[in-house]
Structure 1
Amino acid sequence: MKPVKIALIGECMIELQEISPGVTNQTFGGDTLNTAIYCARLARDLPLEIDYVTALGTDTFSERMVKFWEQDGVGSSLIIRQPGETPGLYYIELEESGERIFHYWRSTAAAKKCFEFPDSDRVLEALSNYHGIYLSGISLAIFTPESRKRLLATLQEIAGSGISIYFDCNYRPHLWSSKEEAIELYRQLYGISDIVFLTTEEAEILLDGAAGETVHDTLHSYGCRESVLKDGDQPCTILAEGKLLEVPAERVEKVVDTTAAGDSFSGVYLVARKFGCAPERAARMAHKTAAYVVCHKGAVAPLEKMVITGKDIAECGS
């Protein structure tokens, strides 16, 4: 059986995690990279290949970054390496509740110009060889207008050829020049997406105050085939195959760090759906994964005790 190939597009950054005041741990992270890692962990038990798309330099941090995600099974054949460029950096400050405060240094990151380098044409052309493409609102926001334009043109071209497009809204107001700019670009993605992920807060901002079933109806009217509306520790709702479903979240006694909760949810859900799992079953597995992730510090929770594996997906999709 030929493997299902999924490419995830975005930016990986140097991550500094606050362990205690004045004490930090250095690792790497980024919303779509986090999703790529959780997808790749499922690939250990599935005919699945995961590749990441971004631009980096040839510096020491870029080298270490690639090795970081390769050790979790994320492929690097679609990485654009440009001499003289460097990755961005961010610092995570944690509140006692587990919520995060982010501080960014990314204005000169190579990823911003991802589709403007000499090797960019090769990568854009290669996307047509994949079964699924995943990106987020952060991916869109950090790209320069030219890189964004070239990527959207490619996605619109390949979306009609049977390649699934997955879009996680991940709306961050500070990354956009205006809310209106984000709304317009998001609508272009809704129209070609097989699955759109968003939160209740994002829906209120991006869909003119829409809530509940209206969110799904609005996304469907733009052309989205399936939508997943997340609401923290409350049930998520899903519109799939013409049916509206509500799936309870997993109960968590103590939240340690909410980093990558949504990213891991999206990764498990989209892989489960791609391998034939029903929407409700896919959401239950995604909720379980997110609940596990928030019990650990950092974006990438320990592999050894992952509560959902590719075997679980293989069973429900058989």
Structure 2
Amino acid sequence: MKRSIFYILGFIALVIFSISCVSAKKFSSLQDTSKHFMNERDAFKTDNIGLEMQNKELKARLAKLQKEADTVQKEITSAQNERDKAVDEYNKMSTKYTELQNAQEDLIKGNVKETQKLLADLQTAQANLQKKEDLLRQLGQNLDTKKASLDELTFELEKKNARLAELEKILDAQKKIVQDLKSKVSEALLGFENNGLTVTMKNGKVYVSLDEKLLFKSASWDMDANGKNALKKLAGVLEKNPDIQIMIEGHTDNVPYNPGNSQLKDNWDLSVKRSTTVIRVLLEGSNIDPKRLTAAGRSQYSPVDDHNTNEARQKNRRTEIILTPDLTELYNLINKY
């Protein structure tokens, strides 16, 4: 028993000595890397919002094109009615012209004044007939122009509909991937959910949130066995989904970290250290490609509860594992247009 205690004390001394040897330069590099991945995470959020805005803009533009097409169709119908009316008037004038010609022939040997009157009427009818022909020709040209405009709008509308359908199809596929991933993660972590662990879906991503009590002791980055067990189950799911990118975010409460003789300076260091600890547990004994993993520390600046109570601080002390599906196909479609 005494020998075991002696070995344990020796091991703890060795760990403390090793930790104290870590240079400030490494922690500075780790902070830079954290900032980089935070920016990258924010860029993903911006991309996702941009995609949703573009989807809404496409729908608005489609509605506008449909409205314009309806207006052109009404104009075409009106033009066709005008043309039909002009044709009817033309036919009436043509009949009258023929009747006048016949009357002229019958009376050509009769009263000269009557003949002159008939000639004047005939000339007037002929002039009116020419005007109707010109009007009919103009209406026909306008109708052709309106039809061409309608065809162009219809073609543009079909193109926008096709693009929107393709975009919605890919968005639905991405949503299904996220939903399936959430189901797999929830199934693997069934024994831990509502016991310090939650699995949610937000902004096209799956969030696995682990309370501090499940992973670490207060102000420590040494992981409990129960937390390791949960992460090993999660690693099994991540191995089978190689297209999923993994971001680990460490979060603390707003109580200043008191490191004492520790190598860590503040809550920033503690949050980053916890995220890297989670990464090492996920990689240990698994086939997960390290390139898929990103470590980030958010310190106290991304709380889930802003109240200054013990309960709120307990909620804020957490580690979030954010799983993002591959959006390459969606980005390629957007860049295509």
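Derivation of every value follows stated rules applied to the coordinates shown; laboratory data play no part. Quantities reported herein were computed from a predicted structural model and do not represent experimental measurements. Cβ atoms are built from the backbone, for glycine too; each structure is taken alone.
When FRET efficiency 1/(1 + (r/R0)^6) of positions 122 and 258 (r between Cβ atoms, R0 = 30 Å, to 0.05) is computed for each of 1, 2, which one produces 0.25?
Checking each candidate, the match is 1.
helix-only ellipticity at 222 nm (-39500 (n - 2.57) for each DSSP H run of 4 or more, over all residues; to 500) computed as -11000: which structure among 1, 2?
Source structure: 1.
Using percent of Cα pairs over 18 Å apart, for residues 34-89 alone, single out the structure from 1, 2 with the greatest value.
The maximum falls on structure 2.
69 is what came out when percent of Cα pairs over 25 Å apart was calculated for one structure; which of 1, 2 is it?
It must be structure 2, since only it matches.
Ranked by distance in nm of label points 7 Å out along Cα→Cβ at positions 42 and 242, which of 1, 2 sits at the highest value?
With respect to distance in nm of label points 7 Å out along Cα→Cβ at positions 42 and 242, the highest-scoring structure among 1, 2 is 2.
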